[in-house]
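I've put the structures underneath this note.
Read-outs: derived from the displayed coordinates by stated rules, not from any lab. What you are looking at is a predicted structure, and each value in this text was computed from that prediction instead of being measured. Cβ atoms are built from the backbone, for glycine too; each structure is taken alone.
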Structure P
Amino acid sequence: MIPQVYLNVWMRRKTNLFTLTFIIFFIVSCSGGSSSPSSDLPESSSSPVHPLVWEVVTPSSVSMNENKLKEAFDFAFADGTFTQSAVVIKDGKLVYERYRGILEGEKTNLSSLTGIDAELLQLQFGDRDQSSYSSSWSSAKSFASFLIGIAESEGFISSINDSASIYISEWANDERASITIKDILDMRSGLTPMCFDPDSQGLKVCSNLIDSSSGGDIIYSDDQLTGCINRDLAESGIIQPWFSETEIYERGDFRYSNCDTNVLGEIIFRATGQDPQTFADYYLFSKINMNAIWWKDFQNFGHSNGNILSYCCLDATARDYAKFGYMLLLGGIWEGDSISYNTYVNRIRDLESYGLQFWKICARIHDENGNCPNDSFIHSTIGFDGQYIMIDFARNIVVVRSSLYEPILNASNERKMKLIANDLSQSNWILTLPRAAGANINSNFYSSGFYDLITQAIE
């Protein structure tokens, strides 16, 4: 039997899910059960200050070999990779792009895993082009980070080195007051990682490394914020099962955490009076001519009939994701003759490894000793299922890669995440990304290999 949610999708195919204009986020005065300030944004200009509309050029015009780019894209788009879109920006111009829906091997794979008829999968994932939305998953963390940088530059936050308890008042009167905003940005808050508790339908401390390794499975909780705020500092100097089976955990050790980024979204809300979507719409998205829609948790309270899932779940096109990457490559947002937020961009550029919700990764295949050859590092956002915005400051290149996706909305056509483990009929997210369904991803594909092939096209 086909789950009802997919029958609903089938019946809604004539409606373009990607051009919905229903998402309007209103300012509210409470979030996660707490009171928050309100403030008015400045009046927006009638048009973006520095719109980005991609000029599409031939690879040869920017000294790139088209045949080698084709080889790179053939590698990324092979059957079994579940790649939906990829874009290459060189010298501020769109050089190469490709889009596709689901392929035969992928349909067979997903159908065998889920019991969903291959014909329905074809209807759901069959057609993709430059207007199709992709999901960010954890690439959204980098957007949340940049919003913090904007809030600091605009004076809503005095410094990222300040105590987070200035805004998260629940932490003000205990040892959590020592946690800085930068600690959270760097995933070194020292707070316990949280996982879904099926008994309480809420969050509890993760009990093992597997559950916590991807940031904690908070996605199954309808309220994904309150439990993240109410965490305690983890005890240090002992072996914590969610950190390592052998190594002693010390406070300040890196621990990737979805909850940490969710707290950043709440800091934005309490510092500015605007939820992350509203704040981003004015200070970021409109300035770079980007359309992007954040998902919310499944609550009827919070930022705007639900709390923005700042740690994940930002929907946009591949071309628009590239605008964010190119803005960083430029050094910030162009406004007239000056660049805004360049201080925060420089902090990102100066990263030694992970920090500020960005990754510094090797852009080449490692040598025989496991080292990155020629110090070939780039900066990147990384999201579950292979979502990347790769920024190469040295070569003036931005590369976006996204996996197959379609937003399955609830009855009210809102982007509100509803996930029930092992119950597809009551979920509206779990199968929108193949890896979430347990699909076997082509092991031959990896991001550094893809990027390496792209750089080989430079002449």
Structure Q
Amino acid sequence: MPDSILALIGNTPLVQVRSFDTGPCELYLKLECQNPGGSIKDRIGLSMIEAAERSGELRTGSTIVEATAGNTGLGLALVAAQKGYPLILVVPDKMSREKILHLVALGADVRITRSDVGKGHPQYYQDMAQRIAAETPGAYFVNQFGNPANPWAHETTTGPEILRQMDGRVDAIVCGVGSSGTITGLSRFFARESPDTRFVIADPVGSVLADYIHTGKLGTAGSWAVEGIGEDFIPSIADLSRVTHAYSIPDAESMLTARALLRQEGILGGSSSGTLLAAALRYCREQAGPQRVVTFVCDSGAKYLSKTYNDAWMFERGFLAREHVGDLRDLIVRRHDAGLTVTVLPDDSLLTAYNRMRSADVSQLPVVDGANRIIGIVDEFDLLQVVRRDDAAEQFRRPVSTAMSTQLETLGPDAGLDALFAVLDAGHVAIVVDDDVFLGLITRVDLLNALRTRML
């Protein structure tokens, strides 16, 4: 029986892909989502902390500091909690809410910083973490991007596991690159034990790595929504010398492939797992003969339920497409006829309305009748006007109908942008109806997202 949760890190299962077109190849997924912290980064979290303990850099009372896209932080937090170390993590603001809440729940001190700045900027997550470490007495800066214990974890655990599980026959391995620990460690192991094994990079569009492999030049990074892989620089520990192929995968393809993995194989993987699977499928289909190919489900999709697996979030960013009809219906993110609009009934309590606002992260709710016609709208201001009294608990029991606004300015789907701007400029949310049938709401954020996706 394992003596602690840390003993469960590694030895993750391998499963063959059955329901995707893999061309002449066999494609296998190593389920790193089965690690106790939910990702492949548990391996390096344990490796880097124990290496620092052995070297004396990390001692009782030391504070661990690191910059992370989330999963390395979760691995470090898991190990730090078990060993009793305080932990400060600097996390870019594009990371999923689930990851951040998980980190906080594990006891980490999470500092959120900007994701729209590059290396050298004081708000860049790695620079910020290094500065915090320098300013914190007794701090140990992990620096996964330059820490040799990072690739060592994969050279000594992940690589041997794959070769054993594949009965010694691996033609290609598809990796993402963030800190570069996985591909560096695996390439070192396979160079000794299976030198004919090829290495393939799966890179989000916007990252510099795939282009660097193709051209040998470091270009200018863009932006990408996939979390955990892709970089705007080459980490100092990176060894990309054995990479033979590199694929740039758009965010939409990554997200949709991750969703397809769940539907077709029953595997709930994160957004980067979609990137890796998409690249692996491209590689497999390009081959003239059979190969045995391995890639990873890097982390659990449970960390992305509010993003990759949220239709509204996907529509907002243009990753899910609807049939365009050429009127205001194209701007409604949460379509009522698709079941995406969060609503209340007039007889529901104000507490019900409040709870639905919080759970859906919205500030107003349409009030609909039994025929799905909109008869009012209730927002945070309306609630506050009612429940601000001394007997707030009792007031929350009142029906929505006593607080909702019934002075509605509705727009038909063919009203046009000028009419939409007029409603939004007046400080209202646009209510779109068609012959009294409620279609949905358009907020300022919805319009901004639509304008943004059209520009990109």
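Looking across P, Q, the calculation of Cα extents along the principal axes in Å that yields 74, 57, 46 traces back to Q. With respect to relative contact order in percent (Cα under 8 Å, 6 or more apart), the largest value across structures P, Q is given by P.
When distance in nm of label points 7 Å out along Cα→Cβ at positions 158 and 198 is computed for each of P, Q, which one produces 4.8? Here the read-out was taken from P. Here helix-only ellipticity at 222 nm (-39500 (n - 2.57) for each DSSP H run of 4 or more, over all residues; to 500) was derived from just one of the structures P, Q, and that gives -10500; the source is Q. Computing mean count of other Cβ atoms within 10 Å over residues 126-133 gives 16.6 for which of P, Q? Computed on structure P.
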